[in-house]
Every structure is written in C-alpha cells, then in structure tokens.
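Enquirer: Each in structure tokens, the structures are laid out below.
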Structure 1
Amino acid sequence: MWPLKIAVKLVLSNLPLPYRVKTKLGCMQHGFMEDPQYGMKVFEHHKNICFPDGLPDGFTALELGPGDSLASMLMASAYGAGKIWLIDAGQFARTDTAFYKDAAERLRGDYPQIPDLSKAGTLQDMMDACHAQYETGGLQSLRQIPDNSVDMIWSQAVLEHVWKDEFNAIQAEFKRILKPSGRASHVIDFQDHLNHALNNLRFPESIWETTLFRTSGFYTNRILASDALARFRMSGFSHVRVVGEDRWDTIPTPRSAMDSAFQSCTDDDLLTRGITVTTY
C-alpha cells in the first residue's frame, strides 16, 4: 500500500493546485488545529510542560508550524499572552474570519479572557486583538525575532517535517530568542507519513532529500530520537529532557528493507514512535 501512496502523493502534490484543494484530495495536510477544542488541549499540554505553576504575566509565545489554522492565537490570548508569534514555512492557514469568530465563541464559555472578535472585519483585525503575528518565511522569519524575547516555544508534530539541513539552524534560533527563564516543548512523531511505520527509512538520502520528495506532503527529515536529542544539546540547550514517549512493541519495518544508513540504528531508536521533549 505505501508504494502506491507515494506514487499518488508525488503526482498530486506537484500539480499546480491551491493548497486547500490538495488538502481535500488527501495529499497534503498541515495539522488538525481547525478544531478549537483540540487546539486548546495541545496548547495546555505544552503550557503544563513549560510552566506547570503558571505562565508569566503578559508572556510572549511562539508556535512553530500552526499549519491549517491560526487558532493558537486564541489559546494564547485565553491565558493572557502579550504577544504570540505564529511561524510557518508557507501560508497554509485558513483566512476566513467566520471560522475564527466561531472558534472564539465556542471557547469563551470556559476561557472568558479570549478577545471579542465579533466586530472584527478582517483576519488582521483578529490577529491584532490577540496580539498575534503570522509569518510564513520559516527559518528566515525566526531570524527576525529579537534575542531573549520569548517565554514559551512549542511545536506539535512539526519538527520531523522541517528540512534536515535546517533542523540545527532552527534550534539555534530557538536558543537565541528564548529568554533565560523561557521553556520550549516539542512533540516529535518519527513514524512515516505513508503507512505509520518506518517506510521512509527505505530510501537513500540522494533520493529522499530531493526537491520532489521534500515537497511531496509525506516528507520527514528522518532524524531519529537520539540524534534529535543530540542536536538540541549541540544548539546550546543545557536542559534536554524527554517527558513523554510512544513506542512500538516491535520494529515496524524490517531492517533488511531499510537503506544501509539506517540498518545499524539502535533498537531503541527504531522502536521509538514519538517523543515529547522540553528544552531550555
């Protein structure tokens, strides 16, 4: 099944179609943040990891990879954020104001601090009300954020999708912009995005890192758990701690089917389906 999925996604993802059309065709989707209840659970999960005793007053937050929705601005504003940066590698988020107005109303019963968006005429009006800024230049957008200015950074199943040759640079930027008292939290999913196994490890880097595969909708950087943790430390984070882990009972893809670069990986790495890690 996974070879067919690759073939279909390679074809569909390279058609000159709008992102929303590709999403409907099932060849590309950037997250599930269009559900505000899910979005709030995600935000609170990372908040509780970073600041279990409560967020700083007027905190500054940054989400890497908001994907299909900017609803995280509602989540952060519900907890009194003074500023939230929403950084992505492209303009994937929906822009219809009705969606965000509805999401705000659905959440306000439990979170009265969410701004009233009912009279906002544009998406920019809504972002201004939530003290939010949406930037879509990826690494270049991160480089525009001032040093030591962010209290909380989080990402939800995003870091596995950043290009392999940008992973270290992104972490270096996180280290630069995070306040000395700041915290970061990341959920990283190591599964392939074809059949929820490790079929992505079958390919040599010379194929996998081509533009065709990178823009396919199933690309992951194939940085496994131990390597990811080492890269966090290399970026200058003195505290790197795994606070959650999801594992397979058995390695889901035969070693013999993997590219030679992965056949010698430890069982521990190949059994790790995902981790939640905090860095500071």
Structure 2
Amino acid sequence: MLISELLRKAGYAVASATDPFKALAAAKVRTPDLVVLDLHMPLMGGMDVFDRLRAEERTRHIPIIFLGGKDKEIPPFRLDEPNSEDVLFKPFEPNELLSRVRSLLKVKALRDELRRKEEQINELSLVDPLTNLKTPRYLEEYMRSGLKQARRYNLPLSVVVLEIDQLHEIVGAIGQTATDAIISNLAKLLNQQMRDSDIIVRTGLFEFTIVLPATNVQGCIEVAERLRNRIAMNDFHGAKQELAITVSLGICEFKREMDDEGRTLMSHARAALTQAHQSGGNLTLKAE
C-alpha cells in the first residue's frame, strides 16, 4: 500500500494485486510498463511469477524491480535483457525506488521504439514497394513451412513462375517509368485473378511467382493458362500509352524427393519458364 501511494504521488498510474495469481492475470489483461515484484511471497515465489511473465509474449519484455530482504537469500536468475531487471533491498528510501522506476522506464521506452522500427523494417522488407506484392524473402519463409506441411499431410502444392515476354524491347521502346506502370498494373491483375489462399510474389524485375496450395499440376495448368490468356487480352497502361503484352509461364508441382526450402521446385519451374521464352513466348510449359 505504501509503495502504491508513493508511485501515485509521483504521477504514475498504479494497479496492485494481493497475491501472485491475481498479479499474473492483471498483467495479461492490461500490460503494465513496469512491475514491482516481491521476491518472497506466499503461495508463489517472486521467481515463479517472473518465469511466467517471461514465458508470455505479451509480458516477456516488461522491466521488473524485485524487492528482496537483506536477511534473505536472493535466488539466482538469468537476465534475458541487460538492465531490464533490478533488485531493491528493503527497507529502502522512497527516492531510491522512484529513481530506479524512472531509469527502467526510460530503458523500456528506448527498447519499445527500437522494436517498432525493427518491425517496420521487417514489414518493408517483405512487401515490394512498386506492386505491394510479397518479396522473395517472404517466399523463402513461406516455403519453409508450406512445403513441410504439404509433405506431412500429403497435400499437393504447385508454383507458377511468370515473366513478361520481350521485356528488354519493351523497356527500350517505352522507358523504365512506363514499364514500371505496366508491372504495377500486371500485379493488380494477378491479385484480382487469384484466390485469397494463393501467394503472389514479385521475384524479379519482370518475374512473378504464384504459389498454389492444395493444387496439383493439372489445376496449376488451368490457372496458368487462364492467366496467360487474360493477360494477352488486356491492354496495359504505361505512362502515356496502352500496350499489349504477353507472358511466358513455367509450372511445377512439389514432389516428395524435393527439398523443403523450395530450391528444386523453383529451379524446375524457372527452367520451364526459360524454355517457354525460347520457344517464342506466350506459352505455358510444365517442368518435366
């Protein structure tokens, strides 16, 4: 009660709990910025509460000030983050507690800001800025889980690798800005044509990869041909002009002998794509 009153007078909003179980429940409902935790409590020790807080994602980064008795042994514990925990021995001066609270809250504010920036950077690295589609990094992460799941549950999974035909001639004729506009419009068309469960990734300057979960090679051929014909019939808007384009597509179904990272799967699909380009373009070919 005295500690709560001291913190309130210092301008902090304080919630207190009469036992460890209520404290844990309260911390999950309304995540605090800092916890003052007595090491020596009935029912459940302070270290048990600490371990449970650190085990939950929502509460694992909360800084903690432990209250210990000078005549009692302090249990050993491992600090996950330096300066995220502190020990204050009773009896203590009020200003000492307030000083440590201010210090830990400053550290938490800096760490929270760093985590937010890291999340923003991570999100940016997973989204292509021109098309708003996923990036190759996202595809790599998805393959690690998607292919293992396909193998475990014996589910089909196929990929379509699609690339614009005569891309160098297009860039030379209309310029990079107009080409970027066409790529952006193509990405929108792909998004409109695919299911919510399908993964669409921009894997190159002019290349897109579509992952089709629960789809065998026959279903993949149908999807690829639908896309090829839809693209060929569409007029794409560049900077100041409309342009008809065609695409070549390479497809491959995941096989059990392939690796779980998708390297073989993508390699076979790209080999089929290259063959489609060399055969004149506007063509869908299946990897053999």
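Enquirer: In terms of distance in nm of label points 7 Å out along Cα→Cβ at positions 131 and 203, which of structures 1, 2 is highest?
Expert: Structure 1 gives the largest value of distance in nm of label points 7 Å out along Cα→Cβ at positions 131 and 203 among 1, 2.
Enquirer: One of 1, 2 was used to compute log10 I(q)/I(0) by the Debye sum over Cα atoms at q = 0.11, 0.15 Å⁻¹, and the answer was -0.74, -1.02. Which one was it?
Expert: Value -0.74, -1.02 for log10 I(q)/I(0) by the Debye sum over Cα atoms at q = 0.11, 0.15 Å⁻¹ corresponds to 2 out of 1, 2.
Enquirer: For which of the structures 1, 2 does the calculation of Rg and Dmax of the Cα atoms in Å, for residues 155-210 alone return 12.8, 44?
Expert: Among 1, 2, the structure yielding 12.8, 44 for Rg and Dmax of the Cα atoms in Å, for residues 155-210 alone is 2.
Enquirer: Given a value of 2.8 for distance in nm of label points 7 Å out along Cα→Cβ at positions 99 and 115, calculated from one of 1, 2, which structure does it belong to?
Expert: It was calculated from structure 2.
Enquirer: Okay, next question. Taking relative contact order in percent (Cα under 8 Å, 6 or more apart) for each of 1, 2, which is largest?
Expert: Once relative contact order in percent (Cα under 8 Å, 6 or more apart) is worked out for each structure, 1 has the highest.
Enquirer: Then there's this: For which of the structures 1, 2 does the calculation of helix-only ellipticity at 222 nm (-39500 (n - 2.57) for each DSSP H run of 4 or more, over all residues; to 500) return -9500?
Expert: It was calculated from structure 1.
Only the coordinates and a few stated rules stand behind these numbers; no lab work does. Predicted model, so just to flag it, every value in this text is computed and none were measured. Cβ atoms are built from the backbone, for glycine too; each structure is taken alone.
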